[in-house]
1. Just checking, which of P, Q has the largest value of distance in nm of label points 7 Å out along Cα→Cβ at positions 81 and 185?
2. Kindly point out which one of P, Q the value 0.40 was derived from, the read-out being FRET efficiency 1/(1 + (r/R0)^6) of positions 105 and 257 (r between Cβ atoms, R0 = 30 Å, to 0.05).
3. P, Q: which one has Cα Rg over 2.2 N^0.38 Å, as calculated, at 1.06?
4. Ranked on FRET efficiency 1/(1 + (r/R0)^6) of positions 169 and 225 (r between Cβ atoms, R0 = 41 Å, to 0.05), which label among P, Q comes first with the largest value?
5. Out of P, Q, which structure matches -22500 when helix-only ellipticity at 222 nm (-39500 (n - 2.57) for each DSSP H run of 4 or more, over all residues; to 500) is calculated?
6. Between P, Q, which one scores greatest on FRET efficiency 1/(1 + (r/R0)^6) of positions 17 and 137 (r between Cβ atoms, R0 = 30 Å, to 0.05)?
7. For structures P, Q, calculate relative contact order in percent (Cα under 8 Å, 6 or more apart) and state which one comes out highest.
8. For distance in nm of label points 7 Å out along Cα→Cβ at positions 9 and 97, find whichever of P, Q sits highest and give me its label.
Structure P
Amino acid sequence: MHGRLNRLQPFDVFNYIGLTVISLLCLLPIWHIAMVSLSGEGPASKYIVGLLPIEFSLDSYMTILQMGKFWDAFGMSVQRVAAGGLINFILTIIMAYPLSKESSYFRGRNVYIWFLVFTMLFSGGLIPMYMIIYQLGMIDSIWALVLPGAVPVFNVILMINFMRQLPKELEEASLVDGASQFKIMTQIFIPLSLPVIATVTLFSVVGHWNAWFDGLIYMNDTANYPLQTYLHVVLASRNLINANQQTVMASLTNRTSISAQIILASLPILVVYPFLQRYFIHGIVMGSVKE
């Protein structure tokens, strides 16, 4: 151990200290919000809560957990993540695999690539998108939340570049053995692409879970709001809270209730992230490097 410490260069020590400080700076705001949510009404309203709760209280959590609409919105977000994540996963792989081939093998590949890049830079705008969703009869349905972003172009580009790093000899040997392209994709490329698949899956899950604006636009019935849209409306106005809940919420400060809702909405992502984190760095680095 001492020998290892002696081999550390000044630059390494600076890196360790710098990364530790950056990690703490990222962690402290979340910790502070959690402590505010666990504090009493008085200290929270006076902005004196620091890194420990003052007048420990679970009133804000108990009130929020008793709201039926909160759990309805939570369930809607779970459905959105499940449906949207699955659609993103399938379409990303189906598009990335053929586009990872050389232009000499897949004619027109560059045209498709430029078409995808164009959609990242330009869009038709909010009103045309709403008119399309309306004409397709998807207003007030989960499909309005998952189909407009069914093909995440950035994820496709990451997976294309990752697959291009894989040895071409694997595909050539499989073709000689008589394997079809579908079999090569499912039995060779997908298992070898687990790091980037985990990375783009994390992007999709976080994106669907945190999205709120499209729910506000495409959902006329508040019962169909996803969690983030519901929380946004609750924080902006108290229209979704019934009379009994309004009485209870009146005893809570905005800071405690807002902090509790932020923590509850963040928990699913905080639980999922550690399981995908080990693939994240490898997937994002390999997927962002172009041959």
Structure Q
Amino acid sequence: MQSSDKKKAIVVVSFGSTYEETVKKSIESTENKIRTAFPGYDVFRAFTSRMVIRRLSERGIQVDTEKQAIERLQAEGYQEVYVQPLHIVAGEEYDKVKKIVVEYAHAKDKAFERIVIGRPLLFYMGQEEKPDDYLIVIDAVKNQLAKLEKDQAIVFMGHGGVHPANAAYAVLQMKLEQAGLEHAYVYTVEGFPSLDNVLEKLQKQQVRKVALLPFMLVAGDHAQNDMAGDEPDSAKSQLLAAGFEVEAYLYGLGENAAIQDIYVQHLRDAMQQPGHKCHKK
């Protein structure tokens, strides 16, 4: 607990997962890294997925939504609150978090002295003296990767979707090439680039071996089924059917200590920004 009179909190918000082991490896380990980096703050967990929260509740595990977590902090008298999303892009799930932070930041009453949201993993692209989050993340992920032979490739699976922010995955592909990782590719489960886009590139490059990795915080349902499952429509099955040798690795980004450090830095950046001063009557 805190030693100062002012109650300060950090809410670490992720989509969440029903896979207990991957929550420990990816989410809890990142929360612990944040807890160690900011000893003057109480650290709380929240998930944005209502489906995940509901399924966990059926098992007797209670996790707050982003709204419930902030409401709880307000009720318990916290004055300074920082909200750090563990989302990959500033998409639909991030928007949920930003919405409630902005509502509290501009509230006329029942508000905090200060409430600020940090940025997700991929946000800035190196323009206007901002950091290049993409190249920083690529460097962090590179540490996990062995040197590739000419006939080998790495294929990352992102989530994707219809939100405009999911264009980040196409930017990531360009940034991988910019970083000299010509045999690293990105596809998304629900958007662009698609696995078909990547398959075409692999065939053109005469790739023989493919390593599949999730570009997601946790190696949960999408990683275990859509990416590495034995069903005919999984990425692994489709790549095998196309004649590639395939190895699937079930490591969420949240298990990577260097990725955890990036979230810590994004939170530190949020603390240093002017932020919102909330108004009280």
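Since every read-out is calculated from the coordinates, none of them should be taken as a lab result. Just so we're clear, the structure is a prediction, and the values are computed from it rather than from any experiment. Cβ atoms are built from the backbone, for glycine too; each structure is taken alone.
1. Going through P, Q one by one, distance in nm of label points 7 Å out along Cα→Cβ at positions 81 and 185 is largest in Q.
2. This figure was derived from Q.
3. Value 1.06 for Cα Rg over 2.2 N^0.38 Å corresponds to Q out of P, Q.
4. Of structures P, Q, the maximum of FRET efficiency 1/(1 + (r/R0)^6) of positions 169 and 225 (r between Cβ atoms, R0 = 41 Å, to 0.05) occurs in Q.
5. The value was obtained from structure P.
6. Largest one: structure Q.
7. Looking at the calculated values, the largest one is P.
8. P
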